[in-house]
Structure P
């Protein structure tokens, strides 16, 4: 029989276990650990002083969660372990994977020592979010507009409207795009797309779609993207920010405004990875090319046609999933050139596309931001690319800020 109790401590979650940890209890233990990790816990102190037996099935759960936590700077610490159980760890050769302590006091002292040794980072707080960040001396980057939105409302794009962008020219960006060699091949695939750290993702506007992508696309000198419209930007991160909501979750609109309290630029590019607390996003159901145009040429955004062309949520979705997103934000869009003003909606001074990845823990070490983002792209499955709306909620994450010439 297995029993447990969970206690909230300052530096960790304390799980007090009692009984046997074996094949019968392993599924329950895995759910306990996994729920805590997905809810944001990064240090789990497991009190095993009342556990008298652990099997290989039980060990496998501890090892699997430990590996996931180590990827994001967390860990499982084992406390009060009895000698028979310690022998099982010794025989299995897993003692080097964990830290062992007598109890919660020793664990707290161990973690406090690590806090003292960590480098202090500057921070800032707003009403809704707490920020810590690294600052560099990176110069402003450049923003460029790709294609035109003029034919979107009428869904009347033709081959001559396509803008081919070499992958080496766009480090970040988003819009309606596809990949392929000739128009007849890819014209029915245009959908929401984004480029983030030279990785290209797009969601073809077809039934039963799946995300297609090219990682490290800039390494291939022949790699190109086909855009109907969108924007791109290049430049190094001026700031790398770790964000944590003050009250459980923060919406994208407030998060973007918090980034503008750190950066002094009037126009910024943002690359973001975060833990979703519920997304509001939309994507096209079919490509806006002239072959798909409605007979009467009616505006696809009209109330009569909108549902035919767009997948729009009626409630928040994808809670606890990892989201990677890229976009731009402006303090005063009305002060930008008319061409750039059209990149923003009337209601929000930002424009973001995001990819929905599988559920997993996420690190918050700003010094490892780019590596953490690449880990997400290489290790996690991606399900959908969407235009993100301002009410999308995040439970925490990191962002790189590229200041742009306005």
Structure Q
């Protein structure tokens, strides 16, 4: 690998573990934002605060060129009880950095510091915006930053994102064009029957039987409505109904998620779900209504910027370490909102097994500090390659 010499790596590890020990949930990343702003100011960068409440943007200008790019990291944690026992485990009950946003924030800070300290020797002419975004986990902080004027106040030609990825070995990176993360839609299905004594089911309309049939029927939506070469997921994740063992309840509620890569596939699935709800309601004499809550759109990488990122990664890690055929993930990512406004690319940096050998959103997860130099090197090399030479 052809990585940069990060002589301040111990400082980055200390920052990352401090942020990990003090996780903050969506739009409450006050302490984290204070750390980010303090560090950026110490590097001599221009600092702006207040977008999406706790968002921070640092600015590094070099030369007189008008070209500019944005580099984005997310800052928020998850509402999860940490089960690790190392010294930097979460000190906030029920909150945890289980997705590596502490590492993303730190790697971008490291890139800002390196570029500030080596500004004269870096070969680019233009502006780099370091975007520290709140509320990626379910709350759409990227969309709020955009609504608050991110791209008007900080005009950029392209925007780039990075996420650590357990399961990909350290020293490897996955970069694919087109859809890389799915769009997500939550659904809620209300089933109303007629409550009665459980010993006399003939006197009512059994809500739970209708709901159970619907759970099974929903598993056919993708398998029997979608072209076999398309991808989608329909998962029921909640069933609520009844309070007593001897009463058939009036009502039940099903909730779940739909994941797709294309708007037309999403629309097809919604029609199929509505059709099933109508049919099962008719078959069982129940009333069934469904509500769709569209959340994050698909994360779609633009072709030119993807090739640029592959070039950068190949020079740093070696071409054989750049995964170009990795399948997209059915997980969702609000960086999608930024990619709807600007061309750009979102990549997965190998985290290895990490501490505990577990995946994202696991109570034993920890960001792998070994990949901090890889993240810093990638960001710096990307800025130097994406912007015109000095």
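We did not get these values from a lab; they are worked out from the coordinates using the rules stated. This structure is a prediction, so every number in the text was calculated from the model and none was measured. Cβ atoms are built from the backbone, for glycine too; each structure is taken alone.
Here mean count of other Cβ atoms within 10 Å over residues 261-268 is compared for structures P, Q. The highest value is that of P. Source structure of the calculated read-out (distance in nm of label points 7 Å out along Cα→Cβ at positions 93 and 109, 2.7) within P, Q: Q. If you line up P, Q by Kirkwood radius over Cα pairs in Å, for residues 21-76 alone, the top spot, with the largest value, goes to Q. Largest in mean count of other Cβ atoms within 10 Å over residues 157-164 among the labelled structures P, Q is structure Q. To test your reading of the models, identify which of P, Q gives 29, 22, 15 for semi-axes √(5λ) of the Cα gyration tensor in Å, for residues 173-332 alone when calculated. This value belongs to structure P.
Looking across P, Q, the calculation of Cα extents along the principal axes in Å that yields 77, 43, 42 traces back to P. Out of P, Q, choose the structure whose coordinates give helix-only ellipticity at 222 nm (-39500 (n - 2.57) for each DSSP H run of 4 or more, over all residues; to 500) equal to -10500 when calculated. This value belongs to structure Q.
Quick check on the output: 25 is relative contact order in percent (Cα under 8 Å, 6 or more apart), derived from one of P, Q. Which one produced it?
Here the read-out was taken from Q.
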